[in-house]
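> Have a look at these structures, which come just after this line.
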Structure 1
Amino acid sequence: MKLVVVWLGLMLLSACSSNDWQVRSIPNEAAIAAALDDQLDNVAVADFDLLGYPKARMPQAVRPCCAFGTGHKVKVGPTTIPFYRFANTVALDDIGPHAFEAGNFSHQKGLPDGSRGGENNGMIYTQQGGFIDLAHVRDTADNTVALFYLIQRQLGESFRVILPDEIGPRHIQFQAVDTSAMSATERRELAIHLAARQAYFMAEAHEIAQWHGYRTLAPWSEEVSAYSPEDLYSNMLGAKIAIALLSNNLTMNTELYNQHMTQWLAASLAYLQPVDKAVTNELFAVIDGHWWDSSQPLPSKDLLIKRHYQLGDKQSPYLVPSTLISAATDGESLMRSIDSGAQAKTLSLLREYNGIALDEIAVQHLSVAPKYQPSFNHIPAHLWQQGFTHADFSDIARLDEIADLEQAQKVEQ
C-alpha cells in the first residue's frame with residue numbers, strides 16, 4: 001500500500017511540473033522585402049529567426065508504457081493478483097489530448113474550444129504500422145521538441161545537452177559547424193533533424209537500459225518491455241510527427257504544440273489504418289503463444305516471446321501474418337475486418353542535411369553506473385567500460401539478443 005501511495009505522489013508531482021515555453025518569429029530583411037513585394041515569395045517570407053528561446057528542459061521521465069499483449073495477469077512479489085487482468089488496448093476515438101511532459105494525470109484540451117481530458121495511452125493495431133504504443137509516440141515527440149529548442153539557440157557552436165540518467169549519466173555532445181552560409185530556414189531545419197535523430201536514439205538507449213535492469217519504479221522490473229516489437233517503430237512515428245510540427249512552426253508555445261500534436265497524432269494513426277479495440281484484442285489473441293505468452297504474469301520477462309533487436313534509423317513494423325489470422329478459431333470473420341491489401345509503412349530519419357552528416361556533429365554518450373555493470377558481462381569490455389555512444393547501440397543490442405537466445409536454450413534443456 002505504501003508503494004502505491006508513493007507512486008501516486010510521484011505521478012502527481014510529474015503532472016504538476018511546469019515546463020512551458022513561449023517563442024516568437026522575427027522576420028529578417030529578406031522576409032520583409034518578400035512580404036511587401038507585389039509577387040509574394042512564400043519561401044522568402046518563411047525565412048525567419050526565433051526570438052525568446054524558451055527555458056525548456058528535457059522531460060525528466062518517460063510515460064508508463066504498455067507491456068505487449070493485453071488482459072495480463074499481474075504478479076506482486078510471489079503472489080499473482082486473483083481475478084485481475086490488465087487491459088491496455090484503445091480505439092482511435094478513445095485517445096485523449098496530448099500534454100507535453102505529461103504526468104499520469106494530465107488534463108489538457110485537444111482543441112481551443114474543446115473539453116479537457118487525459119491522454120488515455122495504450123496499444124492500438126494499425127494495418128500499415130502494426131501495434132502502436134501511444135506512450136512511446138508521445139515521449140519521442142516531446143523529446144524532439146525539447147531538444148530542438150535546446151539545439152536551435154546554440155547551433156553552430158560546440159555545446160553539450162545533459163539528458164536524464166537511466167543506467168548511468170548520459171549527454172549529447174554537439175560539435176561546432178559553420179552555418180554562416182545557411183538561411184534561417186535551413187538552420188532551423190538542421191536543428192529539427194538533429195533533434196529528431198537524437199530523440200530517437202534516446203528511445204534506443206531506453207530499450208538497452210530496460211534490458212540491463214533499469215527501472216522507473218524500483219520494485220517493478222521493466223525487462224518484459226525491453227526490445228518489445230512495437231517500441232522503436234512507435235518512437236520513430238513520434239519523431240516524424242514532431243518534425244512535421246516543428247517544420248510547420250506549430251510548436252511556438254506549449255499549448256499550441258499540445259493541440260497540434262493531438263490532431264497530428266490522430267491523423268497519423270488514421271493514415272496507418274487503425275482497427276477498432278475489439279479487433280486489436282482479437283489480434284493479440286491470434287499471436288498469443290507466438291509473440292507473447294498470456295499465461296505469464298506481469299512483470300515476468302518470459303511474457304514477451306518476440307523481441308526486436310534491430311536498431312537503426314530505418315524501422316519497419318511487424319504486421320500480424322494472415323496465416324496466423326486465418327488459422328484462428330474465428331479467423332474467417334477476423335480476416336473480413338482486415339484490409340488484405342494493406343502494406344507495411346517503413347519509417348526513416350535523415351542521416352544528412354544540406355551536406356552535413358548529422359551523426360558527425362551530434363553524438364549521444366552513455367556511461368554505465370556500477371549497479372548495472374554486472375549486466376554487461378556478456379559484452380566485450382571495450383564496447384562499454386569507458387562509456388559508449390549511439391554508434392555502439394546496435395552492437396550491444398545484437399549481443400543482448402545472443403544472450404537471450406542462449407538463456408532460452410538453457411531453459412529448453
Structure 2
Amino acid sequence: MAIEGSKKNESPAMPARIRLGMVGGGEGAFIGAVHRIAARLDDQYEFVAGALSSTPEKAQRSGRAIGLAPDRIYSDFETMAKAEAARPDGIEAVAIVTPNHLHAPVAEAFLKAGIHVICDKPVTTNSKDAKKLLKLAKKHQRVFAVTHNYTGYPMVRHARQMVKDGALGEIRVVQVEYPQDWLTEKLEATGQKQAEWRADPARNGIGGAIADIGTHAHNLAAYITGLELTELCAELSRFVKGRQLDDNAQVMLRYANGARGLLWASQVAPGNENNLRIRVYGTKGGLEWKQEHPNQLHWSPFGQPTQVIARATGAANAAAARVSRIPAGHPEGYLEGFATLYSEIAQAIRAARKGGAKADKAAHFPTLEDGIKGVAFIEAVVASSRRGGRWTKLSA
C-alpha cells in the first residue's frame with residue numbers, strides 16, 4: 001500500500017506531505033498533542049511514527065490511541081532513529097517533546113540518522129551539548145528548528161518588521177515579562193507529571209522558571225528588537241519551600257547598542273495564566289504586545305495618540321498578513337503560532353529534498369543558533385544569581 005506522504009504521491013501542484021515522527025508526547029503529556037495539531041493545521045505533514053514514552057506499555061498505548069501503525073510504534077528513540085532511517089518511507093523529520101535532559105541525546109541520534117530535527121525549548125541543558133548539535137547539524141546538512149512558538153504570531157511579526165523599518169527609531173528600553181501562577185503551591189509533590197519533571201534538576205536542567213518560560217521572554221525580545229544581549233544581572237528565587245529550582249526570576253539586561261531592559265519570569269504570580277507581555281521603546285515611539293490578547297498590537301508614535309493595530313486588517317503589515325489564516329474578528333493564537341513555525345520549517349525541509357534549493361526568503365523560524373543563545377542566557381542568569389546578582393557577560 002502506498003504511503004500518503006511518499007514521493008509516489010508527489011506532484012508539482014501538491015507536494016508530498018513531510019513524514020513526521022515524534023519522541024515523547026505520549027499519554028499525560030500536554031505539548032505532544034499541541035505539536036501534532038500544529039503540524040497538521042496547514043496540511044504540510046503526515047504523522048507516521050513515534051517513540052512516545054520511555055515506558056514500553058505506555059508507548060504502545062499512546063501510539064495506538066493516535067492511529068500509528070503497530071510496526072512504527074517504538075519503545076526507545078535509538079531504535080526508532082535506526083529503523084526509520086532504513087525505511088524507504090521513513091520519517092523525514094522528528095519532533096522532540098521530551099523533558100529537557102533528553103533533547104540532546106535524541107537530537108544527536110536523529111541527526112546522525114540523517115533526519116531533520118524540530119525540538120522544543122530549551123534546546124539542551126548546557127551550551128556544550130548545544131554546540132555539539134550545531135556541528136552535527138552542519139555536518140549532516142539537516143534542518144534544526146527550535147519551537148519558540150510566539151515568534152509565529154502575526155502581530156509579533158508585525159512588530160518585528162516595524163523595528164526593522166525604523167518606525168521606533170533607535171531602541172532604548174525593552175521590558176518583557178512572562179508570569180504564571182500554576183506553581184504557586186508545591187504541585188510537583190502531588191505527582192502531577194508536568195510539574196514533577198520541571199521541578200527536577202536532573203530532568204529540567206539548572207533553571208526552573210527561567211528555563212521554562214524565561215527563555216520564551218528572552219527569545220521574544222531578541223526576535224522583535226534584533227538587539228544583541230551582552231550582559232545581565234539576575235536574581236533567582238525559590239519561594240515555595242523545598243523546591244529545588246527557581247520559581248521566580250528578575251533580570252536586568254544590557255544590549256550592545258546601549259539599550260537597557262528588564263525581564264521578569266514567574267510561576268508563582270496568582271492571577272496570571274500565560275501573561276507573556278513585551279514593551280519596546282525607541283526614539284520615535286513605543287509598542288506593546290500581550291500574548292493573551294494576541295491579535296492586537298499597541299503602537300504609540302511619540303507625541304501622538306496610541307493606535308491599536310489589529311491582525312487581518314488593512315493596518316497590519318505584510319509580515320503579519322502572510323501568516324494570518326482567517327478573517328478579522330476571529331482570533332488566532334497559540335496553536336496557530338506553532339502551526340506557522342511548522343509551515344515555515346516545511347519550506348526548509350522541502351528545499352532540502354531538492355538538494356539545497358532556496359526556500360521563500362520571507363519564511364523563517366527559530367534555529368539551533370537561536371537555541372544556543374537561549375541556553376547561554378539560562379547559564380548566565382544562573383551564574384549571575386549564584387554570585388549575588390553580579391553583572392555577567394553572555395558566552396559566545
Structure 3
Amino acid sequence: MRRVRTGGVHWPGRLAGRLGLRDAEPRSDEDGHRHATWLELFLDLIFVYALAAVVARLGNDPTPAPTEVLAVLGLFVVIQWAWVGQVYYDTRFDPDDAPHRILVLVALIGAGAMTLGVDEVPESVLLPVGYLIVRGVLLLLYLRARPTSPMARTVTSVYLTGFGAGWLIWLASLAAPATARPVLWIVAMVIELATPWVGWRWLDRWPVDDRHLPERIGQFTIIVLGSALASLLFAVPDHPRPYMIATAGVAFLVPAAVWWVYTTFVTTRLLQTWLRGGQAYSYLHLPLDGALLLLGWALGQVVRLVDDDATRLPLELRLVLAASVLVWMLCGLVLYWLWSRPTAGRLAITGYGIVAASLVAATVGEPRLLLFLLALVIVVYAVLLTRRLTAASQETDG
C-alpha cells in the first residue's frame with residue numbers, strides 16, 4: 001500500500017518552516033507493511049490510565065444507575081475516539097521527524113488532562129481542554145500533511161472540515177454552564193463520528209494499511225482487556241481464602257476466552273482485503289470495546305460479592321453482565337459479516353452464545369454458580385468460534 005511521507009516537499013508560507021518538515025523514511029517491514037512504532041506504543045500508555053479512570057466512575061456499587069452507566073460509556077467513546085484519530089493519521093502518513101514527535105508528545109499531555117478530568121465531568125474543564133489539545137494536534141498534523149499530494153489534499157479536506165467543526169464546538173463548551181456542556185459535547189461527537197461516513201467516497205480512494213489498522217485497533221482492545229483483568233485483581237482481597245483464589249480463576253476464564261477469540265480473528269486476517277477506508281471495522285470496536293470494559297467491571301463486582309458472602313446478585317449487575325456479553329458476541333458476528341455472509345454454522349454459534357448467556361443471567365442469582373456457568377458458556381463459545389475462524393481462514397488460503 002502506498003503511503004505519503006510528509007518530508008521533502010516545498011511548503012509555501014511560514015507554517016512549514018515552523019513545523020520543520022524534513023525527509024522521513026517510512027517505517028515498514030520487508031513486505032512494505034506498516035507496524036506500530038515506539039512512539040505509538042508510548043502514546044498508548046496514558047490511555048491505560050484513562051480507561052482505568054473511566055471504570056473508576058462506577059465504583060464498587062453493584063447496582064449502578066442507568067444514567068451512570070451511560071455516562072461511563074459516553075466517556076469511553078470520547079477516550080477511544082481521541083486515540084483512534086491518531087491511528088488513522090499514522091496509518092496513512094508516516095513521518096518520524098522531531099516536529100512530529102513533539103506534536104505527539106503534546107497530544108500525550110492532552111490525553112493526561114483528559115484522564116485527570118474524567119472523574120470531575122462535567123464540572124471540571126480538564127476533560128474538554130485535554131480533548132481540545134489532542135484533537136488540535138491531530139488537525140495540525142493533517143495541515144502538515146495536506147500539501148504532500150493531491151490525494152492527501154482530498155483526504156485531509158474531509159477530516160479538517162468535520163473534525164474542525166467538532167473542535168470548535170468543544171471549544172465553545174468551555175464558556176457554557178457545566179450543565180450544558182454534555183449537550184455540546186454530544187453534538188460535537190456526532191459531527192466528528194459522522195465525518196468519515198459522510199466523506200467515505202473520498203477516504204476509500206486511499207485505503208488504510210490492511211495490517212497496521214487491525215494491529216493498532218487490536219492493541220487498544222488488549223488494553224481494554226487489561227483493564228478487565230485489573231478489575232478482577234483489585235476485587236480479590238489481601239490474603240484471600242482458597243475459594244476466593246478459585247473464584248478469581250474462574251472469572252479469569254472469561255477475558256481469557258475473549259482474548260483467544262479476538263486474537264484468532266485478527267491473526268487469520270479474514271478482513272485484510274476488505275478494510276478499504278476502515279470505517280466499519282473501527283466503528284464496530286466502539287461498542288465491542290465498551291462492552292468488554294463493562295464486562296471486566298461486572299466480573300470484578302461478582303468476585304467482590306462472593307468475598308462478601310452474598311447469596312444473590314443484584315438484577316442491575318446481572319443485566320450489565322448479560323448486555324456486555326451479548327454486545328460482544330453481536331459485534332463479533334458483524335465483524336465476520338464484513339468479510340463474508342455468515343454461514344448457518346456461524347449463526348448457530350452466535351445464537352448458542354446469546355441464548356445461553358441470557359438464560360444464565362436471567363435464571364441464576366447465586367454469585368459463584370452464575371460465574372461458573374457464564375465462564376463455561378463463554379469458553380465453549382470460544383472453542384466453537386475459534387475452530388470456525390480457523391477453518392474459514394484455511395479455506396481462504398486454499
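> One of 1, 2, 3 was used to compute Cα extents along the principal axes in Å, and the answer was 73, 51, 44. Which one was it? Intermediate results must be reported in sequence, preceding the final value.
Values: 1: 73, 51, 44; 2: 66, 52, 39; 3: 71, 59, 37.
It must be structure 1, since only it matches.
> If distance in nm of label points 7 Å out along Cα→Cβ at positions 48 and 88 comes out at 4.1 when worked out from the coordinates, which of 1, 2, 3 was used?
On the way: 1: 4.1; 2: 1.2; 3: 2.7.
The correct label is 1.
> Can you say which of 1, 2, 3 returns 2.8 when distance in nm of label points 7 Å out along Cα→Cβ at positions 72 and 168 is computed? Before the final figure, lay out each step's value.
Working: 1: 2.8; 2: 4.3; 3: 3.7.
The read-out was computed on structure 1.
> Ranked on distance in nm of label points 7 Å out along Cα→Cβ at positions 248 and 288, which label among 1, 2, 3 comes first with the largest value?
Structure 1 comes out on top.
> If you don't mind, there's one more thing I want to ask. If helix-only ellipticity at 222 nm (-39500 (n - 2.57) for each DSSP H run of 4 or more, over all residues; to 500) is computed to be -25500, which of 1, 2, 3 is the source?
3
All of the numbers you see were taken from the coordinates with simple rules; none came from a lab. From a predicted model like this one, the values you see are computed outputs, not experimental measurements. Cβ atoms are built from the backbone, for glycine too; each structure is taken alone.
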